[in-house]
Structure I
Amino acid sequence: MTVIAAASLLAWVWLLLGQGGFWRTDTRLPPRETPPHWPSVAIVVPARDEAEVLGLSLPSLLAQDYPGRAEIFLVDDGSTDGTATVARDLHTRFGGLPLTVTSPGEPPSGWTGKLWAVKHGIALARERTDADFLLLTDADIAHRPDSLRELAAAAESANLDMVSLMARLRVETGWERLIVPAFVYFFAQLYPFRWINRPRSRTAAAAGGCVLLRSSAATAADVPDSIRQSVIDDVALARAVRRSGGRIWLGLADRVDSVRPYPDLAELWRMVSRSAYAQLRHNPAVLAGTVLGLALIYLVPPVAAVGGAVAGAWPLCALGAAAWLVMAGTYLPMLRYYGQPLLLAPTLPYTAALYLLMTVDSAVQHYRGRGAAWKGRTYARPDASAQE
């Protein structure tokens with residue numbers, strides 16, 4: 001056990017120093033200047049059963065203070081709750097940017113619903129506009145009035161083909177405080193922002209809630225067609241753009257917020273488990289390695305610290321406590337970013353254990369035929385879909 005605790009501590013030293021500073025939260029929009037000509041932007045919003053949150057998100061898009069031309073295309077993806085009607089009513093009430101509400105019908109075999117809606121929205125935008133950029137943003141994302149202006153200025157100033165912001169998720173309930181900051185922390189650990197933002201890096205990821213994509217880069221990457229089966233579409237999008245030679249950037253948001261509530265553990269559990277096994281490429285061996293890795297990195301330190309103290313095995317206790325301390329220290333910046341009590345930092349092993357169980361549950365649901373389920377749709381593995 002002492003050897004295992006030592007391995008856990010070494011792993012944390014590596015994560016602290018060698019994993020791209022994933023724990024830092026200062027990766028914000030790059031330096032930007034006012035462009036000589038503001039690019040035109042088509043805002044594409046895929047929406048499926050989003051009537052409940054549109055009243056908080058769509059007015060923020062309609063009210064964008066953008067000096068250039070911008071137009072919104074909201075794509076109703078087979079909603080049954082009156083999403084399209086709510087969107088039109090909001091535009092009538094608030095005015096603002098031009099809004100087109102459309103529906104593509106059910107997605108054909110081999111497409112996820114969101115990407116089919118995005119394809120339809122992009123096609124319609126190209127038919128009606130000559131937009132230089134596409135802003136792909138989810139229906140539960142609210143933007144500050146200067147959000148689009150700052151995104152466009154950053155893309156133009158740094159000559160970026162894709163600028164993506166990790167929206168600040170809602171943190172109000174007890175479960176949200178426990179789960180949500182850790183969700184972003186784990187994402188950054190898996191995809192360190194600084195690595196993503198290096199021009200020649202092999203690491204690529206995005207945050208699907210807010211992606212400003214140059215139209216020419218979308219054409220070069222053949223998106224969304226080239227990623228039409230992807231359940232984790234934001235990471236797939238970033239990889240496609242990078243493979244085609246595009247320059248990508250990802251950071252934390254100051255002007256973009258998610259308004260979707262996750263009031264209880266069940267909702268948060270579904271959010272994570274619906275795509276966790278897809279992230280592991282539906283590979284049992286990768287799942288086993290992930291479970292062992294999570295246990296070594298997150299569960300061994302508190303077990304060693306407490307167990308060593310109880311048993312009087314002080315070297316074991318010291319190794320576990322040191323690893324736990326480093327772990328908690330790396331979590332502090334994320335808690336500050338979300339405005340949460342720093343006393344939550346030592347609870348990260350407990351949250352990690354929940355994520356471990358969510359990941360295992362995702363695999364179980366997949367093999368029961370209920371994997372990657374979202375709002376009434378269930379998606380098989382891409383290779384399985386291709387054979388249908």
Structure II
Amino acid sequence: MTPGADPLAYAPDSVPHPGETLKDTLDALGIPQADLARRTGLSTKHINQVIKGTAPLSPDTALLLERTTGVPATLWNSLEAAFRTQQAREEESRTLAPHVDWLGRFPLAELVKLKILPSREKTATNLLRLLDWFGVADPDTAEDVWRSYRTAFRRSTVLEPNEYATATWLRLAELSARDLDTRPFSKSGLTSLLPELRALTLVEQDIWIRQLPQLCAQAGVAVVFVPALPKTKVSGATRWLTPDKVLIALSDRFKKDDQFWFSFFHELGHVLLHGKRLTFMDDSDNLSPGGTDPDEDEANEFAANTLVPHSYAADYRQLRARPMPFSRIEAFARKAGIAPGVVVGRLQHDAALDWKYGNSLKRTVTLG
């Protein structure tokens with residue numbers, strides 16, 4: 001089934017077993033059960049069990065019924081499959097019913113808003129819908145998958161502070177990325193795109209929100225924008241979907257362009273510098289130097305040096321020594337070819353500018 005499809009949309013409340021159709025067919029043809037048994041070579045007892053639904057209608061029996069009744073074997077097989085599937089669904093519902101409280105761990109209001117669930121009710125039906133959307137068999141399997149995320153992601157806080165909301169955010173990103181067509185990944189191709197990607201910091205959101213995914217798709221990178229969910233602190237994630245396609249997911253948690261663009265180039269740093277087997281989930285803690293993970297420090301350094309290249313290092317040192325008035329920041333931004341808000345964020349991060357100054361030069365980023 002396609003992830004996100006309604007697992008119950010096509011499932012009727014009850015499905016008759018094929019024996020009912022067989023009985024109606026025999027009655028219409030005027031064939032007694034004993035006569036059918038003689039014609040098929042099956043026992044009268046077995047025919048009676050099939051009619052009562054206590055014995056399955058096998059593919060071999062379906063062929064015999066096709067020959068003796070004229071009803072195609074494919075129809076008998078379809079009736080049997082539909083009946084057994086419905087029985088399995090009913091058993092699954094009974095098995096999952098004690099686990100409906102698991103739904104309460106998720107941001108149900110957001111799931112309804114996103115049309116993933118039709119309501120906030122803790123029912124077996126909603127539990128089945130959510131499991132189908134996540135593409136997992138049951139709650140225990142989902143927990144195992146997310147435990148593996150904790151190992152795969154390079155941050156111990158990967159699913160904090162609310163692991164279920166964060167898992168929802170990541171799933172939204174993965175499903176969005178699947179729908180994006182990308183060329184096979186090319187490290188050299190992505191590297192050559194860096195100047196164009198950096199220049200997008202200068203344009204308005206309605207422009208870069210279209211051009212950024214288009215450019216990255218040329219190098220095998222699926223960039224998706226997923227609004228931050230309540231009780232999550234993720235700013236970005238990098239995950240290899242296939243050897244030729246990598247996902248970069250970005251949120252609008254901080255709502256400002258300096259954080260957004262630094263997060264984006266931080267994720268690009270992971271793509272270009274680190275292995276395809278690794279996956280990264282990044283939050284505000286990742287975007288500070290001196291952490292315990294050298295890969296995160298490398299990604300931070302890559303982002304910083306891409307946004308403010310070494311060729312502008314001397315100019316930036318002068319600006320950092322005396323960032324005020326704001327016209328100095330704007331002049332440096334024009335010379336360096338990046339957005340003034342990005343420069344403000346860098347100065348604030350470097351403690352050259354108080355966090356309460358310069359924020360008017362930042363642009364708001366809102367993804368949803």
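A short reminder: the numbers here are calculations on the coordinates, not readings from a lab. Worth saying up front: this structure is predicted, and the values here are computed from it rather than measured. Cβ atoms are built from the backbone, for glycine too; each structure is taken alone.
Of the structures labelled I, II, which one yields 72, 49, 39 when Cα extents along the principal axes in Å is computed from its coordinates? It would help to have the intermediate numbers written out before the result.
Details: I: 72, 49, 39; II: 101, 41, 35.
Derived from I, not from the others.
Quick check on the output: 2.9 is distance in nm of label points 7 Å out along Cα→Cβ at positions 66 and 90, derived from one of I, II. Which one produced it?
Values: I: 1.5; II: 2.9.
Checking each candidate, the match is II.
Say we calculate mean count of other Cβ atoms within 10 Å over residues 114-121 for every structure; which of I, II gives the highest result?
On the way: I: 24.4; II: 14.5.
Top value of mean count of other Cβ atoms within 10 Å over residues 114-121, among I, II, belongs to structure I.
I, II: which one has relative contact order in percent (Cα under 8 Å, 6 or more apart), as calculated, at 12?
Considering all the candidates, the number was obtained from II.
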